[in-house]
Structure 1
Amino acid sequence: MPSAEHHAFRTDAIALLDKHAGHLDKKEMLALAAHLVGQIIAMQDQRTMRPDMAMEIVARNIEVGNAEVLANLSKSQGNG
């Protein structure tokens, strides 16, 4: 379960994405975010976090993030 610190980190990250939205192409933002994730993976303690473990964390959280957005999109109402 996400902690208050997790929510704060996510809120700050979303604010950063919002700040640059419209100035960067969505594909570029995806590439830059993936690059940052790669750097965070490299900072893990290699004695306790194998690359396959890190990628499993990334994959699971990509799925959760996608599901959250899709759920919110299905809840939104059109203006027409």
Structure 2
Amino acid sequence: MTEEQIIKLWGEDLYNVFSDHINDEGWLTENWADIIEEEIPKFDEDWNDNELYTDTYGSMYNIEFESNEDETLIRPISPVLS
């Protein structure tokens, strides 16, 4: 897949969070929550909730995913890829 196709598959916001972890076929590790915890602070400098952290979790829980054969990788279900 091209980078443009991967961005379209994941959406720009999620792509920006996970781009270093998505492979050339658009797959992301099933342990995506660990990536969020490592990459995005839960709170901002004033100890307010970090919107990016909250929005990323919310977005990931609202996507229907397909898994690879050994169920270690996920990607959004896309009619183009099916």
Structure 3
Amino acid sequence: METYETVSTVAIYKNGKGGAKIQRVTLKNGKGTKSVLYKKNGRVTRKATKSLTKSEIACLRRCRFKPKLFKACNDECLRQD
């Protein structure tokens, strides 16, 4: 039984106002998800979740960086405005 989870938080400041972007990867029993959350004033303003592909899971197992892993989630979040 394999489990893997990582969370990355980035502070975002725009026009003097702050927020946060949280990128999360969860892998459990060969299946996994990637998600992006945008927070402002402690509330979630935008959220997108996608399933991991087989190639992304293979890269995570080999501890290799997959470029543009969160691009699809970021694009979907930015369309939610």
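Suppose you compute helix-only ellipticity at 222 nm (-39500 (n - 2.57) for each DSSP H run of 4 or more, over all residues; to 500) for every structure in 1, 2, 3: which one lands on -25500? Matching structure: 1. A value of 10.9 for mean count of other Cβ atoms within 10 Å over residues 9-16, calculated from one of 1, 2, 3, originates in structure 1. Work out the source of 17, 47, 26, 9, 0 here, i.e. which of 1, 2, 3 gives that when P(r) over Cα pairs in 10 Å bins from 0, in percent is computed. Label of the originating structure: 3.
Coordinate-derived values only; no laboratory data. Keep in mind the model is a prediction, meaning the values are calculated, not measured. Cβ atoms are built from the backbone, for glycine too; each structure is taken alone.
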